[in-house]
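The structures considered in this document are given below.
What follows draws every value from the coordinates through simple rules; no lab data is involved. In this text the structure is predicted, and so the values were computed from the model without any measurement.
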Structure P
Amino acid sequence: MDIQALQQLLDRGRDGPLLRFSLGKGLLDAGDPALATTHLAQCVAQDPDYSAGWKLLGKACLAAGDAAAAAQAWRRGIAVATHNGDRQAEKEMTVFLRRALKARATQA
């Protein structure tokens, strides 16, 4: 994924949830979870019903070291996925949330 090309689209005013999702995914894959969370947060702000955006936002938050924000994103994403009938995303985020909560409980 060409992050620079996606950033150029954004710089030219072609903003949208899919562009923000793609930028977030590219940045997360490139090892920049902090910047990825910025774009993914914009993605779900622009389209709050985008369950894949919530799922990836949770992953980016967790990778950035913010387990509480990850859990919050997954909770919201589970609600959205349930509402949209997106059973696969709902199941995945439920597993991610359960693992994150379990890890937090063992650290406490």
Structure Q
Amino acid sequence: MTVNWSSAYEPFDGMPEIQDFIVLPAYRRRGIGGSLMDAAEALVAERSDVVGLGVGLYPDYGTAQRMYVRRGYLPDGRGVIYDHRQVPPGELVRLDDDAVLMFTKSLL
């Protein structure tokens, strides 16, 4: 897990972004992910009132998608993002790790 203090996603300019959050399958469902998120959010809260993150769109990301919603993250409303840019309607993109929805959470 990384806290990027300078996101490459332009709408998050000046907003910290949690990136590269991975819990290996053998260690999932033990509270490790929640503990890591607690620590990252606490670190960010020392410097910012809001935090962002992106989550992949295909089924492998389902657990992460649900966890972020449970933790209070909300979509930023810009739709699908591919390689840090908004995908316009009708454009085809590869559904891989670079296709994400971006979320934010108030830490107040």
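See the values below:
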| quantity | calculated |
| --- | --- |
| Structure responsible for -6500, with helix-only ellipticity at 222 nm (-39500 (n - 2.57) for each DSSP H run of 4 or more, over all residues; to 500) calculated and labels P, Q on offer | Q |
| Structure with the greatest value (metric relative contact order in percent (Cα under 8 Å, 6 or more apart), set P, Q) | Q |
